[in-house]
Each structure stands twice: as structure tokens, then as C-alpha cells.
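Participant: Take a look at the structures listed below.
Read the figures in this text as sums done on the coordinates, not as results from a lab. Predicted model, so just to flag it, every value in this text is computed and none were measured. Cβ atoms are built from the backbone, for glycine too; each structure is taken alone.
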Structure P
Amino acid sequence: MNFTLNQLKVFIKVVETKSITKAALELHLTQPAVSIQLRNFQDSFDIGLTEVFGRQLYITDFGQEVYHTAQKIMLEAENLEQRSSRFRGELSGRLKISVVSTGKYIIPYFLTDFLQINPKVELVLDVTNREQVMESLEKNQVDFSLVSVLPEKISIKKIELMENRLYLVGKSGNTIIVPKTTSEAFTSLPLIFREKGSGTRFTIEKYMIQKKIESKKKLELASNEAVKQAVLAGLGYSVMPLIGIKNELQSLEMEIIPLPEFPLISTWNLIWLRDKEFSPAPSEYLKYIAKEKERIIQEHFGWQEKFHAYRPS
């Protein structure tokens with residue numbers, strides 16, 4: 001049995017994408033190069049690893065077993081490389097994090113100093129929707145995930161990072177009668193929502209169910225940036241995370257509509273699989289976060305405090 005670590009890497013990516021073309025794109029290789037590596041790897045076994053029906057690639061039962069073993073081998077190979085670096089007094093290896101879309105406003109600040117201290121650590125950061133974040137975590141494709149709504153069906157551990165404050169906002173200068181109650185606001189104003197499944201949408205709907213509030217929904221959009229642009233265009237109002245509208249508030253393009261019981265508050269959590277075995281880089285990162293998170297919050301997010309008690313007079 002003869003195979004290389006590169007072949008293992010290619011096979012793992014083919015299994016995860018179920019496509020030679022997609023695997024080639026993610027590995028930054030040509031499609032023929034991936035096909036050759038895959039064929040050479042499969043030649044090491046007497047039993048087939050993949051099957052093709054029509055144009056669809058399928059992984060055999062034996063292929064799935066090889067995939068799980070290949071993951072373990074690659075993890076151990078990375079660990080060996082990182083242990084070697086640690087003996088030289090250096091921290092290296094990969095740090096893999098998946099982040100829900102709104103988390104892009106905070107995760108860089110929790111990474112910058114760590115990566116500057118450890119320049120040989122390679123960051124793999126995936127900013128995507130919540131469904132894909134949960135999928136990558138459950139499949140053990142990442143070390144950590146950053147979410148504001150904890151998963152219900154995955155056994156995890158977590159460390160709380162900071163509050164996620166949600167306010168009702170609109171374009172500055174809109175002439176409206178300021179609603180006296182949240183129920184009045186939600187039923188009288190044209191509201192713009194995030195898509196089903198987003199953490200922001202989950203928090204809003206949970207609140208509405210608790211308060212038995214109906215809403216006048218006008219639009220449903222798939223990203224925080226899309227919602228922001230719709231609000232700025234005057235298409236309606238939206239409940240948005242404060243961290244994502246700092247510039248618009250400071251430039252007076254957007255304003256907060258004061259409501260009782262607002263802001264709605266959830267928590268940003270860094271989560272990982274309960275039985276996760278960390279390599280040195282993510283292990284050290286977790287120690288760094290536990291030690292430095294309060295300093296990071298104060299230095300980079302202290303500006304939020306002036307909005308903390310933003311209530312109607």
C-alpha cells in the first residue's frame with residue numbers, strides 16, 4: 001500500500017465536496033491534477049473508493065471508512081509538524097474557524113494579536129450562513145465556530161465572547177410617528193428581516209413569540225449587508241446587530257428607533273465539539289481567548305456602551 005499525504009488531502013476534499021471540479025477549486029489545483037491524485041490513491045486499494053453514476057460522484061462504504069481514517073492521519077501529520085515547531089520554540093499549524101455572516105464584524109479583533117504573536121500559524125476562516133457553519137462543525141472540519149445561537153443537536157463546549165445587541169433602526173430623516181410600544185412598531189412599520197435560520201432572525205422571532213407580537217414584514221434578505229443597504233435606501237426598518245452599523249450611526253445615515261425592552265440581547269459564543277482533540281495551534285488559541293477577551297472587548301467594542309441604555313424618554 002503506497003500513498004502520499006497529498007493524495008490523502010485530495011481524497012478528503014473530494015469526499016467532502018463530492019466533486020472533482022469543486023475539490024480542485026478549493027485546493028487551488030487543476031482538475032486533471034486532482035483526477036490523477038485520486039486515481040493513484042484509489043490504485044492503492046483492491047476495493048473501490050468512489051463510483052460514478054451519470055455525472056454524479058458517489059463514495060462507497062469502504063471509501064467512507066478510508067475517509068475517516070485519512071482525516072485522522074492528516075490530523076496526526078499536522079500534530080507532528082506542530083510539535084516539531086514547538087520544540088524549536090515556535091507555534092505553527094492551522095487554525096480553522098467557521099463564522100456566521102454577522103460574526104465577521106467581531107472575529108478579526110479576536111484573531112489579530114494572536115496571529116501577530118504566532119506568525120507561523122495559518123488561519124483558515126470561513127464566513128458563511130449558519131446552516132453551513134453547523135455542518136462544518138458537526139463534520140469536524142473546523143476547530144471552532146462563532147455563533148450567536150447555540151446548536152441544539154450537537155454536543156459542544158463553548159466560551160462566551162461578548163454580547164450581541166440588536167436594535168430597531170431606520171434611515172435617518174424618515175418622518176414617522178415614533179412608536180410607543182414594540183408591538184406598535186412591529187405592526188405599523190414596514191420591516192426587513194434576515195432569512196430563516198439566521199441568528200438575528202432566530203432572536204427576533206423568539207422575542208415576538210414570547211410577546212405574542214405580529215409583524216408587518218416587507219422584505220426578507222439573505223445577508224446583513226443586504227438588509228443594511230435596503231434600510232439605507234429607505235425601503236423599511238430592521239432589527240440589526242449594533243456591531244454591524246457603527247459607521248452608519250456615526251455618519252448619521254442611520255438612526256436607532258427607541259423601543260421599550262430593546263436592545264434584544266444574545267451572546268456571541270466560540271464553540272467546539274465536546275470530544276474535539278485539539279492540535280497545538282487551536283489549543284493555544286483557546287488559552288489566548290480566555291486570557292485576552294476582556295481586553296479585546298474593551299479596546300475594540302467599548303464604543304457600544306454609549307448605546308447601552310438607549311431607551312425612549
Structure Q
Amino acid sequence: MKIAVLMGGIGDEREVSLVTGQACADALAAEGFIVIPLDPAPDTIDALVTAAAPDVVFNALHGDWGEGGDVQAILDRIGVPYTHSSASASRAAMHKTTAKRILEAADLTTAEERLLPRAEIARGGAMPTPYVVKPNGSGSSASVHLVMQETPEILAKIASDTELDPQALVERYIPGRELTCAVMDGKAMAVTEIIPEGWYSYEEKYGAGAARHVLPADIPSTAYALCMAWAERAHTALGCSGLTRTDFRFDDTDLDVDNASKTDMANRVVTLELNTQPGMTPTSLAPEQAAWVGLEFGELCRWIVEDALCRDRQDLRRQVAERVRPQ
């Protein structure tokens with residue numbers, strides 16, 4: 001079977017995508033596939049994929065072009081199967097305010113937010129501090145700003161992101177712990193706590209050893225179960241396929257854990273966002289969780305490819321369910 005691995009591409013996550021793509025290409029080659037690495041741009045992807053004539057495309061691109069539905073729509077048009085979620089699910093998950101409304105309709109708690117022009121945010125007073133400023137239509141962490149205090153320096157940085165959408169999402173900062181849960185074929189695998197040196201920035205996410213991962217997360221069992229259930233619900237609500245990862249914050253500050261009810265816990269677990277194409281770098285979270293439930297990296301890459309080709313095969317679904325150990 002011939003697989004074209006899309007990697008690199010355009011945008012500020014190009015270098016991370018190259019690492020992801022090469023890791024996946026090497027693993028798929030070791031699994032016995034014929035692998036064709038492709039580094040596409042918007043004006044070359046049609047020709048590159050058509051010339052490669054793959055049986056399936058493994059989409060290892062990052063950023064709004066690769067993850068946000070554009071590439072998926074092109075592959076739909078030329079009739080080539082591809083990994084991960086559909087164009088419509090990818091668009092919904094990438095657009096943060098759209099995704100938040102869908103998640104809230106599925107009874108998931110999200111952070112209070114406002115969508116404002118960057119120029120207005122840069123004047124200060126968009127929301128009581130601390131708050132987070134994010135691109136509304138991009139998945140990159142490179143342009144996410146934590147505003148603990150509205151200093152001239154941080155407001156100038158927000159205003160300087162002129163290459164992004166002129167509007168940005170201002171979101172209430174949730175204190176506590178950073179959690180994430182990967183979902184494979186609709187089934188949650190595990191919950192990881194991410195412990196960065198400081199703010200969980202782009203550098204903390206992608207620098208080797210920059211953040212510590214605790215797997216499984218050492219949190220109350222009720223909060224753990226909520227993250228597992230809510231990750232599955234988010235995956236379904238957004239119409240996702242294959243492998244996704246949902247990020248949460250768990251505010252356990254001043255919480256009497258021993259006496260907290262399930263409702264108390266539900267009010268403290270906040271859904272941040274869902275990633276339709278989780279990273280597959282050496283420091284990535286989804287492959288760590290897959291390994292913890294018994295799937296080696298090559299097996300995970302093979303499953304992603306097979307899932308793209310035969311999403312309705314019930315035996316594949318049963319195999320996954322048997323491999324994921326219950327909590």
C-alpha cells in the first residue's frame with residue numbers, strides 16, 4: 001500500500017510538522033508501507049498528490065491550512081482518502097468560538113470569552129486579568145498570550161500579531177492544572193497532566209524536555225473520569241474521526257477534594273479545545289497515551305491509516321476497544 005505523508009507546508013508550525021511527518025513516515029515504512037513524503041503548498045498540493053497516486057494520505061500538517069479543513073477539502077475534491085477528521089469537523093474544531101458553542105451544546109464547561117478586535121484588546125481592559133488571548137481561527141500556540149498584568153509590552157505584542165485575524169479570542173484564565181486526553185476511534189485512552197516550567201507556551205509544548213508529562217494524571221478519580229467522558233463527548237459533538245486530543249484545565253485551588261461532589265468537580269473541569277490532528281513528535285502527548293494503553297508508535301500510525309480506509313469496519317473498532325484498558 002502506498003501512503004503519501006503530508007508534512008511541512010506553510011505557517012509558523014512548519015518545523016514541528018516536518019518532525020511529526022518524518023517520524024510518521026519512518027514508522028509507516030517500518031510497518032511495510034511504501035511511503036512518499038510530500039511538502040505541499042496551497043498551489044502545489046493537487047499536483048503533488050495526484051502525481052504520487054497514493055492509496056491514502058497521512059496528513060501530518062499543522063496550522064490552520066493543514067488542520068482547518070482546507071487541505072481536507074482539496075483531498076475530498078480529488079477523491080483521495082485521508083487520515084484524521086473530515087473537512088467540516090476540522091473547520092469546526094479549528095474555529096474556536098464555533099467549537100465552544102458546539103461543546104457547550106453538548107453540556108461541556110468552557111471558559112468565559114469575548115471575541116474582540118486586536119486593536120481594542122491592545123488598549124487594555126478587555127477582561128479582568130488574568131486572561132489569555134488566542135487566535136480565533138488558528139491552532140498555533142505561537143501567538144497565544146497569557147496576560148497576568150496589562151503591561152505596555154504584552155499589549156504591544158498582542159497588537160503586533162497583524163498577520164493573524166484582526167479579531168482575537170480573549171478567554172478567562174483558568175488556574176490549576178493542565179490536562180489532556182486523547183481519543184482513538186471515539187474511545188478515550190488516558191489523562192495526562194502537563195507540568196511546564198512556567199506558562200505552557202509554544203516552546204514548552206515542542207521543546208524536548210520543556211514540560212513534564214504525568215501519565216496517568218494524579219488527580220481525583222472523579223475529575224479523571226470527567227476528562228475521559230468529556231473528551232469522548234467533544235470528539236463526537238464535533239463530528240471527528242480517528243485520533244483527536246482534547247485539552248482541559250482543572251481548577252483544584254482551594255478545593256476540598258475529599259468532600260467535593262461530582263457537581264463540584266464538573267464545575268472545576270474546563271474544556272479548552274480539541275485538536276483534530278494531535279502532534280506526533282518525540283514529545284507529543286497522544287503517542288505517549290497510546291503506548292500506555294499498549295499501542296507502539298508504529299501500530300498507532302498503522303491504525304490511523306487503516307482507520308482512514310475503513311472507518312466502518314467493526315472488527316477494527318472491537319480491536320481498539322480491547323486494547324484500551326479501563327480506568
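Participant: Here mean count of other Cβ atoms within 10 Å over residues 52-59 was calculated and came to 21.2; which of the structures P, Q was it taken from? Please report the intermediate quantities before stating the final value.
Facilitator: Details: P: 10.5; Q: 21.2.
Structure of origin is Q.
Participant: P, Q: which one has FRET efficiency 1/(1 + (r/R0)^6) of positions 100 and 180 (r between Cβ atoms, R0 = 25 Å, to 0.05), as calculated, at 0.15?
Facilitator: Of the options listed, only P reproduces it.
Participant: Compute volume of the Cα convex hull per residue in Å³, for residues 260-299 alone for each of P, Q and report the one that scores greatest.
Facilitator: Q
Participant: Moving on to the next point. Any idea which of P, Q comes out highest on mean projected area of the Cα convex hull in nm²?
Facilitator: Ranking P, Q on mean projected area of the Cα convex hull in nm², first place is P.
Participant: While we're here: Please compute FRET efficiency 1/(1 + (r/R0)^6) of positions 92 and 236 (r between Cβ atoms, R0 = 25 Å, to 0.05) for structures P, Q and give me the label with the greatest value.
Facilitator: Largest calculated value belongs to Q.
Participant: Ranked on distance in nm of label points 7 Å out along Cα→Cβ at positions 36 and 284, which label among P, Q comes first with the largest value?
Facilitator: P
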